[in-house]
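Just so it is clear, none of the values below were taken in a lab; they were calculated from the coordinates. Quick caveat: nothing in here was measured; it's all calculated off a predicted structure. Cβ atoms are built from the backbone, for glycine too; each structure is taken alone.
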Structure P
Amino acid sequence: MLTAPEAAAHLGVKLGTLYAYVSRGWLKSYKRKVGRETLYRLDEIEALRGLTMPERGRRARSLPDASTWVTIAQPSEEGPTPGVIVAESAISSIAGGQLAYRGYPIEEVIEHAGFEEVCLLLWEGERPAPAAIAHLRETIDRVQLPSAVTTALRALGGGAPPLLRLALMLPALAAGARANPSTPRDHATLILGAMPLALIEGSSPSRPACSGGVAARLLGRALGEAGEEDRFALDRILVACAEHELNASTLAARVVASTGADLYASVLAALCSLSGPIHGGACNRIEEAFAELDRGVKLGQLLDQFAARHLLPPGFGHAIYPDGDPRAQLLKKIASEIARRQNKRLLEAALTIEETVWKRARLRPNLDFYLTTCVRMLGLPRGLPAAVFALGRTAGWIAHSLEQYSDNRLIRPRIRYRGPSIRAWGE
């Protein structure tokens, strides 16, 4: 039996690679009966040395059985939240109620980093140099919608939801981009630069976009201007939305990336997942609740309606954060800063809702609640909160796709069959 450092040295790999072999089923680990040390059998280490992983590009006859190069979902052995493990990632972590991007607590990231800096952090793994941040922002500012995209958006007609506009934009954008060979990073920048321009219905494609990064482009497209304080607020909102481990839309992006599809396909898959009401519909329901309160519906009556249908109030509760979503508290502070300039009444309404829901159901707000509050306080049109979430989360979707490409194995979960046992057709 070998210790982990001994096994890694025997294979000539780093410890992280050794652990990856275990998670993928290429190597089995054993626990000591006493203590927590993990051990590895020498004969299994020797056998692994003779195998070549398919992504290394060696002889096909030496490839292991398919079960060793396809990711199989495994039950989670840690944490209170049930689920399965389908991948390993170094992009973000959620532990003890704390969210971190590449090891940096979300509280520090929001305080110190802009959205473009966070994009590079998530994509590359380390804090980027100022020159790299400036270059990404300048490249985003130069992006314009190709004619194929503007034609497709016009054909969509009026009244289309913002998320649908994004979903339609991606295939049209991909059609032109795929004809011009470039790197995944080039595609990532193009996607991020084009999304703010495609979101707002009725904007002239020839209208100059504000410079200064993604937040400035969206504000300029929607409102015709981008004040520095509002740009800074929206920038931090995007940072809060950028990444959150492996939720449904991020899993969709990784599954598609694991097939070898490009970033356009991966981001489109994530967007399609986000269109479902269970995963991406909370912001719209929160907006509707605010609208009903504006129409004179009493808050107690509104909450009674949700309770009668056995539904949580939209924007409250989170399975991973039973003690409260830390992102909601960060956005609540941003909402308080926005209220010093505008729309204080909307924040007061949000605070009243939060207090009332806590008294009645002991539920804390999640990201969606104060995301919706902040976006509407900035004066952005109805329907934009969900789209702002998608815009911010695109940074994470791209990061997960790039990570999947870097050491790819097809994600192929299994299902537990509950149908009839094997039977003859003629019976």
Structure Q
Amino acid sequence: MTQMLQAIRGMNDILPDDAEQWEEFESLIRDWLHSYCYRPIRMPIVESTDLFSRAIGEVTDIVEKEMYSFEDRLNGEQLTLRPEGTASCVRAALQHNLLYDGPKKLWYMGPMFRHERPQKGRYRQFHQVGIEAMGLAGPDIDAEQIIMCARLWDDMGLEGIHLEINSLGELDERQNHRQALISYLQQHECRLDADAQRRLHSNPLRILDTKNPDMQEIIEQAPKLIDYLGEASLKHFDGVQSLLKQAGIHARINPRLVRGLDYYNLTVFEWVTDQLGAQGTVCAGGRYDSLTLQLGGKKPVPACGFAMGIERLLALWSAQGHQHVQPSPDVYVVHQGEMALLAAFKVSEQLRDAGFGVHLHCGGGSFKSQMKRADASGAPLAVIIGDEEAAAEEVTLKPLREAAQQNRISAAALTAAVGEFILGTEE
């Protein structure tokens, strides 16, 4: 017997009940983004490996361990399934000169890929909503993006999501802090775990984000980046905090909040929850003013954005009581006989033309078995057609959810009758 094929581990099917909840979420997301005047953009899933090496950084876990990279068999080009969306979005903006006429506010949604150990809320193929604002330098756009997240949590009815913020300053400030951090960590090198020792000289800032409990005391005493920020960086960070306070949003300053991606500067933020186990971050973002230069642009372009994990948000939505209601058809069409089949197709399209959801029974079966299917569908109405009705150009309209009498009416009057019944039951 041929072995049944399975989906690749960490790359999951989304079955109809869940897929409908995804569509409900996606519709809510589109309305939310429209209210902030963000426009959609769609980028390829496969990009040049060099794009992510340049943007994310050669010595990050993503590039070193997690990317799905391969060689194009036709031309030998090194390609990668995108592990995140910001680099692709900025590449597209540069390639197509989108910023020639001023700032842009863009959003995208789709799958990302990272080769890591699958666990709840973290998969090898995962999905993100990403938001990028390019060409805007002030703290106001940073604050607006954080505020718009708070609005989404409110729209979804989510509770227990908390905001953490930090500032990474500018490159020279990070370099000064980096040297102080390396000197400090070298004094405790014998207590660093293998991962921290590997990062000590290549990416020491990431050591601050370690989850190793044996290193927490060392990390707590480490030099803090905020102490190395200059006047302009502090002014920007104060501006963000002032706007958030005015909006009634509480933010905890977390000096250990850093980024695994090299392109961030100034404001960084995360929305976190304790209701999803170890994977508590549902949204993360910040400013990345130098990324355009890293990707070959002629000058730096101020920009900021964030991404949120759809799987994690949906898990939290469900955990907090949201239940997706499976949509039911407005009408279930039951038929038996050759003439009835032709008539059933005709009236089904007639009702669809009027905007109704119609389930036309397919696959044969007795009237009794078809009526069982009609009842199970959740439809409030059944349209019944036999050859006798078809010959007379009539149908029988039978209510399924109330003790009302069925009526035989002309096929021409069906649309109006269904409309009157549906509107009447909604009232």
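One of P, Q was used to calculate relative contact order in percent (Cα under 8 Å, 6 or more apart), giving 14; which?
Values: P: 18; Q: 14.
Only structure Q yields this read-out.
Thinking of P, Q, which structure, once distance in nm of label points 7 Å out along Cα→Cβ at positions 90 and 418 is computed, gives back 5.2? Walk me through the numbers before you get to the answer.
Values: P: 4.0; Q: 5.2.
Considering all the candidates, the number was obtained from Q.
Hey, helix-only ellipticity at 222 nm (-39500 (n - 2.57) for each DSSP H run of 4 or more, over all residues; to 500) derived from one of P, Q reads -17000; which structure?
For helix-only ellipticity at 222 nm (-39500 (n - 2.57) for each DSSP H run of 4 or more, over all residues; to 500), the value -17000 is produced by structure P.
With distance in nm of label points 7 Å out along Cα→Cβ at positions 114 and 354 coming out at 2.8, pick the structure among P, Q it was computed from. Write out the running numbers ahead of the final one.
Values: P: 2.8; Q: 5.2.
That value comes from structure P.
Tell me which of P, Q gives 1.09 when you compute Cα Rg over 2.2 N^0.38 Å. Before the final figure, lay out each step's value.
Details: P: 1.09; Q: 1.29.
Here the read-out was taken from P.
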